[in-house]
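Listed below are the structures to be examined.
None of the figures in this text is laboratory data; all of them are computed from the coordinates on show. Since the model is a prediction, treat every value here as computed from it, not as a measurement. Cβ atoms are built from the backbone, for glycine too; each structure is taken alone.
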Structure P
């Protein structure tokens, strides 16, 4: 009966966790989180579903996803494929987020299983509840990052290992080896840190009873090493060397160790002193803000560990306690724990503020285990004290036991709610900004389209636009490309309609920007000559409008003088030249245009100091082969000279009174 009750309780906790993660994943992270690695894993999952290890873009330089490595065989992600495999299984079941639900429920059930093997059923159930109540578990289980999936494999290893140790069953030993091998394939260093205390236990059992345990431990080791061999084989296929991991091929100095650490343009001298300082801050936040109850939960865990040691920490319990050493100590050697903090001297900065110390996700298991031991020990002390008093009967003692647990849960819950509320709100505010930014794609992108994207963080797709991902075969409803080579992209997809995605304000979702976005239809025209007519609104009170034409060769100017409510100008392109035309324009002043470049036209509306603004037109032009080709210009409305350049998109529906833009791009087969 007690076993059945415990099983039902574990199932209820796992089901509750699945529901919580489903709600958070869909409501807090519908467009994914601030960590752009999510897009990497989802792109990788889509590739695996189509049987691909490499992407082969139709145009170089504009289709490279974030954290993908360039190679002769194509583009491949810097991460191992195991987490993406789990996400792909969710897609096969009906949706990627189903994988998050399954992983969360599995982790909670396995926490209960591991703790039950090491301690008892009541401790197991309380530990699972503790994990479920931890903000670190809820938030990281709700996003497409590798930490929860890898922990699932680690917990599977721990459960199977302890089960094999108790029963001597080689099948459980084989399952343990397979799980730890897969965990190594998923995140090698994480798996090593988690498995180390269990390896120590295995060596201890061999010393005690070599003949009796050799076959079991050898089975686990063999299957684990098989997982290592698979990981090395994957390296050989992708990087060309079994000992070079993809993340090392992407950034050779992004690995473990002290000294110079670097990824792309970000690098530091990672000294032991800096490592200890950074990891001290990470651990303080882990125990203070990201576990159930914060410092109250940490105190319960410390008390529970002391109780377990006083009782005589069993050999099967020692590996769980050992995780308190291997996980924090091992992470000191990894500079990623410095990076999650952002500015080390500013609280609430970096990804840790939104998603927590996720490199320490495995530390939830020992923390929850010994917090459960501590909570139950405290309740038993009260029960025993009541039972020793003659005025209380056994029933009153049991009520006191339950009351202590409820009060403890209430205190832990209150602290947890306070800690989690700020994290949820921060991520929800980011999501509100994402809703604004992705509004042009509500209901899906235009059918059979090519969408040119800006590149606020460099020449990467899915960084930051994680929700705008290509199908691996570049044959989905929409194809997304960086807008740097628009003609090559358009030529690669001649039967698709071209669009340009633009937004207003810098890309800073944590600060509520961008404030609006637009999907602009792009026309593609060509002929022996082209003309672009531009008319801009001039609000009352402006002194003058100055037009500037710029190419790679130089600039030409035209002052329109005082106007009523609009000013117009025409650009004419032919015979490898471009010039301004229109009333009063210097029609004889031309600038040369050769090959593919961007012709820039700006209209400066002079209001005097503090009130002036600029319209800017970036016109992609191809003047090759004696003909002229152009695409609809990107239009910006700039309140300051520095705001132009990609973050000041002109949005007709949001333009102030008196501000408007009209453009018309035409081609002809004769010189104008």
Structure Q
């Protein structure tokens, strides 16, 4: 027999063994539960990942078969339903939040989460979802039902998505005439099964190619798109209603298209619209395939205002199309119209007057600053760009010698002799220049001293006794070079600094500020002298020039140019004195009325005009001839109805800015004075 102490020890060991076994069991159970929870968590994470990535092909591997059979769905139907709904509504940036996994039993967990995502009409936020995860033969699966697509969906419910396209605002002139409008067009499209087959099909496509000016290879590419079916309309090209004609395989649909009535005459002003690119959508997520945005000119600058905001709705409907639940609804807001200070008639006449020569004409209301015309020549047809320009037509524009895509009204040039008016006004205000002061000048060339080496200032007319009036009438370079030198760099620059050099103008055009010189000081007296008569390193665009020359009709104040009709008048006061403005204006009237005046061809007994012509020679070095840009500044002095600056780039004999604009200025004078 065991002694009592031995029995006691035996029980003790047995208890220890039982405790150890119990602990091992608890540990095993805990480990098992942990493993199971991790499995459930892994499936939950995978399910959420599939939804966020829209990787719906993977759904079938984690959905509970009994659950979707009960809903009368197959895995393929579920995949297609998710795909058609979420891609159909353009869902992007799908994000799950507040994901919770809660244990119900050993074989079942509850999964809760919220989904938010963007659509073309706005963001859908925090939709609440709930489902169960079950263990089937050690496979963790998601119990599926239609409400996992959108909460509240059941059976064969569908999602209806429709958008309401905002109508683009129009651009109109000061008199409500059209500059950029939405016009009725025809969309030409091909019905594949109406082309015929074999040789007949080939001939049909060749006829369509010639008619629409689209290569047959491009037509074939359109017909090979994945979505194309024999009976479907395949859009090809937008054309005018007049251009539409019956042709085998072609049908037409009514459509709206941007139209520019002035065509080339206002292309650089209005710009044009075009279909969005991938880069556009990346920059502006609210855009989608098929949207139209401004690509150039005012269409681009005011695009957001013109485009408006599309509306639409996303609605859950039953199998009969009856509305059950509105998920998102957004009201359409049409784009706003833009009213400009531009005058259609003046714009068209100014463009036509340049006769295709490289150049620009800017016309402004000098009292209010409104721009009547902003013309750049040569130009392009914005309607071709908006309707889808052919590669051949685009290449003709891009490779043209006179570069029709350049907006010359915002390009900086040396202003030439028109700038002598600024030099004269500065000289008058500091009393270096006076109306009765005369300079004795001999010959057609002059240099300050021998330090100038081989360089000299030249002039056209050999007038010995020259005052300010004669210097402007004859456009005497030597006189204004000497005046600038007498003023000295510091004083002359101080006067120039009162103008708009270095300023960014509040206009919707890309344009570098006007500059006096490349550096903050002149490197020599030669550069100072050349600046005095409008050359040197001066760079001023036609728009900037018209702003500077507005001082003569505003008592010495600059009136800043504006393009929008509702703009307030902005002025820069005291740039020159009223006295200087009046004295220069009187001399500019003589430039027109005096038989020797360079703008005498504008003289008419029934008109009151002041003008200054100018040329800026572009040459590599002294003594060698170079191309010349011709300028004209002109304004009416009785009513101050207009101020004009025109440029003829690299002009030829008989095609100066003055000669091109003579008839236009007479018509402009009559047009504005008879309004």
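Results, tabulated for the structure shown:
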| item | result |
| --- | --- |
| Parent structure of the calculated result 6.4, given that distance in nm of label points 7 Å out along Cα→Cβ at positions 224 and 552 is the read-out and P, Q the choices | Q |
| Among P, Q, structure where helix-only ellipticity at 222 nm (-39500 (n - 2.57) for each DSSP H run of 4 or more, over all residues; to 500) as derived comes to -10000 | Q |
| Read-out Cα extents along the principal axes in Å, for residues 72-463 alone, computed value 81, 55, 48, structure in P, Q | P |
| Which entry (P, Q) yields the derived value 293 for volume of the Cα convex hull per residue in Å³ | Q |
